[in-house]
Every structure is written in structure tokens, then in C-alpha cells.
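Read through the structures below before going on.
No lab work stands behind these numbers, since they all come straight from the coordinates. The structure presented is a predicted model; accordingly, all values stated were derived computationally and were not measured. Cβ atoms are built from the backbone, for glycine too; each structure is taken alone.
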Structure P
Amino acid sequence: MKSSWDWTLFLTILAIGALSLLVIYSISKNLAFNQLIFWAVGLTILFLFSFFDYRNWQKLSLPFYLVTIIFLFALFFIAEPIRGSVRWINLGTFRFQPSEITKVASILVLALFYRQRSAKEIKNLIASLLIILPAILLIVFEPDIGNILALVAIWLGISLVSGLRIKHAIVLVLTFFLAALVTFKILAPYQQARIYSFTSPGADPLRTGYSLIQSKIAIGSGQFFGRGLGQGPQSQLNFLPEAESDFIFASIAEQLGFLGAFILIVLFSLLIAKILSFSRYTDRFGQLIIVGCASYLILQFFVNIGMNLAILPVTGITLPLISYGGSSLISTLFLLGIIFSIKRLSIEAETW
């Protein structure tokens, strides 16, 4: 009899979490303690929603999505700007970032939309884009490039498996390119500077190019085995900005070397492979949720590592399950709880 609980996936999540906590602890004990609390809350949510029938989200996904849109809109009235962006609602001891939970809501509402529709029909494709357009526009004005990319990846991934035609895909690529040019014009000056610095970080090494230069130094200095936990000067002496969040991959590579970075990539690859393997057990709604989850995780993983390696511009996008931060971690574990529910109910139905 097959087990409805996937221990391989769960232990992979815990292994990634342990690696994250070790590196964050080496940077700041206080941050590590906070992250441990976030993990406790997130794992509790994962367990709760793993036993909540995922099919109920067919009724709840649209109200859930509308609530996240309200939170995004409320940001402009109740949130205080931080480094030129309006992204967080201050709850006292915790800052909540609505765009993180919006990604989960977008996956659910798009899965519901395409459950009985095909992306081969242009009207469905346009309608699905219009569904997430309010979220994209609100996040554009925060502004938050990273989460815009994540939403587009979710929409594109779900649309692809729903029958997106090649000719429509080409038109979409051109449309997104034009939209990116327009979006660039309304970005905050510091975000425009980040993109300019990507092409030539050495042109302003003490300001716009500083993060990319320090990240490459950190990764290169780790060599094969790393300098050891708590021993990397880039992350320990604050040369590397946001060493616990945006540039945590560089911190891992510096302290644990190529070997540590390789282990992280293997663990994350196993995570994605296990999530995708569940699609063979479930119905179309469950399959679309799985594809949306995988699209979001893969996009953020590659973009974050790409900016750490200075082969992509700095976007501020998190490394899922690794970067410091409660909103991102708890939202991801919430989504994985839904994935566990898909596996559990599908296996139970198969063995009934």
C-alpha cells in the first residue's frame, strides 16, 4: 500500500531549511532565531493544509485572490516606503508582504480558470491574463520586479500545459518585451541603476555595481570546500549586502564552497522533481496547481542564483525556502501544504 504522506519531499524541505538556518545563523544569531520561528509557523501551516482537501480551493480560490488584491491596494495607504518601495505592512514584530501570498492565490485562481478550459483559444488566454493583470499592475507600482517575474512565470507555466499555441507564445514574448520597456520607465531610480549596473558593474563599483562585485568575490573565494561556517569575510564583515536574503546563495558558496552550492542545487532539483511527480496521480485542477508551484519555484531559484552570479540583473527576488524572511517562507510552505494535500488525497483515492 502506497503511503499518502511523502517523506522524501518532507525530508528534502527540512534539509533545505537546515542549510538555510545554518548559514543565516553564521551571519546573525538574532535573524536565525526569527527564521526558526518562521519555520515553526510555516511547517504548522503546511501540516494543517496538507489535511485540508485541496479541491475545496475550487470554491475558495477566487475570494482568496480578491482578498490578496485588496491587501496589495491597501499598501499604498497604510504602508511606509522602505528603500523606495512600498511592499510591506508593518504588524509590529513582523512585516507582511502581500505580494508573496498573492503568488499562491494566483496559482489557485489560474488553476481554477483552466480546469475546464484550453489556452489554445485566444479568448481564454486573454481572459487568464486579465485575471492576474490587477495583481501585476499593483506590484509594478510598489515596485517589485522580482514578484512581477514570478507572476508571469506562474501564468506562462499554467498556460503552456493548458495548450498555449507557439504562435501565441511568440506574440506574448514580443508583448512582454514591450511591456518591460514601458515598466523600466516607471521604475524607481535605484532599480533602473541596478539594471544599468548589470551590464557594467565596474563602471560604479562603490554604488550601483557594488552588490554584484561583492557577490562574485564571495562565490569565487569559497572555492571547492568553502571557508567554513562563520568564516567568510564577505558575509561576516558586511561587505556583501543582504547576505542573509537576496545574496544568501553567495554566502553559501563562500562559506561552504562549490560543494555546498552543489548540495543546495541537488536538494532543490529533488524538491521540484518530487512535486512534478505528483501530477500523475491527480486530477486536472491538482495538476495545474503543481505546474504553477513548480513554475514559481524554478523561476525564483534561477533568477536569484543568476543575479548572485552576476549573469542577471539584481531584482530583489528571494531564494525559496533559503532566503531570510517570513512572508516568502510561510507562503511557500503554505503552497507546499496544498501540494501534500494533492498527493495524499490522490493516493487515498487510488487505494480506496
Structure Q
Amino acid sequence: MDKALFLIFHGFDPNNGISKKISYQVDALKKCGMVVHMCYMDEKNTKKRIIDEKVIADYGNGILSKILKRTDFSAISNYVKDNQIDLVYIRSNHNANLFTINMVKKMKAYGAKVVMEIPTYPYDNEYKAQGISRQIFQDKIFRNQLAKHLDAIVTFSDYDIIFGKQTIKISNGIDFDSVKMKATTNDTLKELNLIGVAEIHEWHGFDRIVRGLAEYYSKPQEYLVMFHVVGYFFSTGIENEFKKIITDNHMEDYVILYGKKHGAELDNLFDKCDFGIGSLGRHRVGIDKIKTLKNREYAARGIPFIYSETDSDFDSKPYVLKAPADESPIDIQKIIDFYKNNNMSPIEIRESIADLSWKNQMRHVIEEVLIP
């Protein structure tokens, strides 16, 4: 039975969205018949690198520990050697440097196939938008060199080549056991409830919905449209700006901010709502082609939705409304008309993405890398 090491360079919190995705990927590899180990950082007391709850390196505290966690990967490469790992699946932290290159070279020398997933590509503009471009200064210098030593780069985009390396193109998957389908069919004769769920960044473009609502309500309306925003804001600045857009446009009665919700609370909100709001501002960070988790969650929930990027899994689906990738307010009447003309039931929408299970996506990686 083949062995895999899933390597991340940050912490692991089962309640965190990214960590949940990683858990689904690890479980999917297991369902594909692999023995899977996961390596992550624990920084609660001292900075420790952990594999399967066992500490493989303890860097202590202080300045030296901060340096070592970014430069000392010998415990990982030794683990690959000692445990005869067949596949190393690295989740990129945009940390290409001489030390990560050396780690990959060692793992390859020990007989492992090594792939690296780049969750979002291109990503330079995201760092620029957040004012932290300096954090990937080294990455820009060394990422092409790192890519040369990889067997492939895993991407959720449509790029055939990234940093000079052939890609394995997969989709963000869905763990259907963890996503509850919408259980109710609401009476939408007099109102429509929109829902947007995210860790909210400027590229989600939720402000376009608020401005669209302002235009919609600039005339007397008998049909009520509400926007339910679920999730934390990435920064106080983004939150304050979004709230100002709401107040400046007098939309306080039509936009509800819930903060982060999960479990039964989130399920109940989806039951209350009818139409999903995906990303409407990816153009702000120079991204066109992307396969977001949120689009897949809305489909798994069984609700129609809107987004503005290019997503080849959904662009032609009859329950998807495409918005222009620009700064125009979203046409709320168009959403209403689209929703009223949608004839697909929640189960039909959910079943339309059965092939997007994480097991299918991760099997594709295995077949590309391990099967001759």
C-alpha cells in the first residue's frame, strides 16, 4: 500500500476552513487506498513540527525558533526516508527558498514523488492588495527553481504550466458528508434571501451586492430582497469600509451581518436563504480562472448562485448566474428573474456535481504521479 505525507507549513485547527479542506483531502487520499500521514506546525507553547500527533522537531521559543521553523526541514526529509514515503503532497505557503528547495531535493533522492499544491494562482496581487508583498520577496526569487525539482504543481486554475512546471489540474472538491443540503423550500412569492459566506476579503466583492440593493430600492419595491452576510472580515479596515458602504447607501434594513457561523447555525441560515453570492471581485486581484470552494458548497447545498470569475465546472450550469467582472453594482432584478426561472430542485443541483467529490479529485493526482 502506497504511503503519502501531506505537508503544511502552518498550524492545523479542525474548526478552521482551510484545515477542514485539508482534512477532506487527507481523508480522500485514504479512501483512494493510501496510508496518509500529515505534518503541521504547533506553536501553542513552543514551535514544534508534528506528524500524526508525534513531535518530530521542537524548535523551542525565541528568535532562533522563528528562524528554524522556516529553515530547518531535516526532520521532514528524514521522515520521508525512514518511512519510505511514496508521495509527498505539499500545500504551498508561498515560501520557496534555498531551504525548501534542499528539502524537496532530499525527498526526491529518497525515492518520493513530490507535488506542490498552489491554492490560488496567480497570487502576487493578493499579497499586494493586502499590503504585504514583502512577505513573498524570497518566493518570487526561488519559486521557478523550486518548481524544477517537483514532479508537478497541483492547481485549481486552468493553467497548463506554472513556474515552468507542468500542472495537474483538479477542482476544489466537496466532502458531501460534511455539507448538508438545503432542507426547506421557502415561499419566494414576496421575498428573496441572498446569502454570502466567506472570510471576507475585497475580492469577494460583496459591496457590489450592497450597491445593487441601493439601486434596486431607489424606487419603491413590493418585492423584498435581503442579503445575509456570514463570516469574519479579514481585517478591521475591510469591515469598516463594508459597513460604511451599507450606511452610506442606507441599506441597514436589508443587509444583515452574522459573523462566523458553523454547524447547525449555518445549516439553519442556508435553509432560510434561497440564492448564494460567490466571489464578485476576483478581477480586483488579477484573477480570472479559479475554482472556489464556495461555488461548490452552494451547489452541494442545492441553491443557485452568482459569481464573476471563470469556473469551468460551473460556467454552463443552468443554476448559475454570471456577473460581469467589473465594478458595476449587481443587478438585483436580474437575480430575482433568474431565480424565478430556475426549475432545478436542491437535490438536482447537488447531484449535478457528484463527480466533484474530494475522492475523485485526489485520485486524479495519484493517477498522474504514481501510476506509470
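P, Q: which one has distance in nm of label points 7 Å out along Cα→Cβ at positions 8 and 88, as calculated, at 1.9? Mind dumping the intermediate values first?
Numbers: P: 3.8; Q: 1.9.
Checking each candidate, the match is Q.
Where does the value 0.65 come from, among P, Q, when FRET efficiency 1/(1 + (r/R0)^6) of positions 56 and 232 (r between Cβ atoms, R0 = 35 Å, to 0.05) is the thing being computed?
Q
Of structures P, Q, which gives -24000 when helix-only ellipticity at 222 nm (-39500 (n - 2.57) for each DSSP H run of 4 or more, over all residues; to 500) is computed from the coordinates? If you can, show how the numbers build up before the last one.
On the way: P: -24000; Q: -11000.
For helix-only ellipticity at 222 nm (-39500 (n - 2.57) for each DSSP H run of 4 or more, over all residues; to 500), the value -24000 is produced by structure P.
Work out distance in nm of label points 7 Å out along Cα→Cβ at positions 224 and 344 for each of structures P, Q, then name the structure with the largest result.
Looking at the calculated values, the largest one is P.
Out of P, Q, which structure matches 56, 50, 42 when Cα extents along the principal axes in Å is calculated? Intermediate values should be presented prior to the final figure.
Values: P: 56, 50, 42; Q: 69, 41, 38.
Derived from the structure labelled P.
Quick check on the output: 30 is relative contact order in percent (Cα under 8 Å, 6 or more apart), derived from one of P, Q. Which one produced it? Mind dumping the intermediate values first?
Working: P: 30; Q: 16.
Considering all the candidates, the number was obtained from P.
semi-axes √(5λ) of the Cα gyration tensor in Å, for residues 96-167 alone computed as 22, 16, 8: which structure among P, Q?
Numbers: P: 22, 12, 10; Q: 22, 16, 8.
Source structure for this number: Q.
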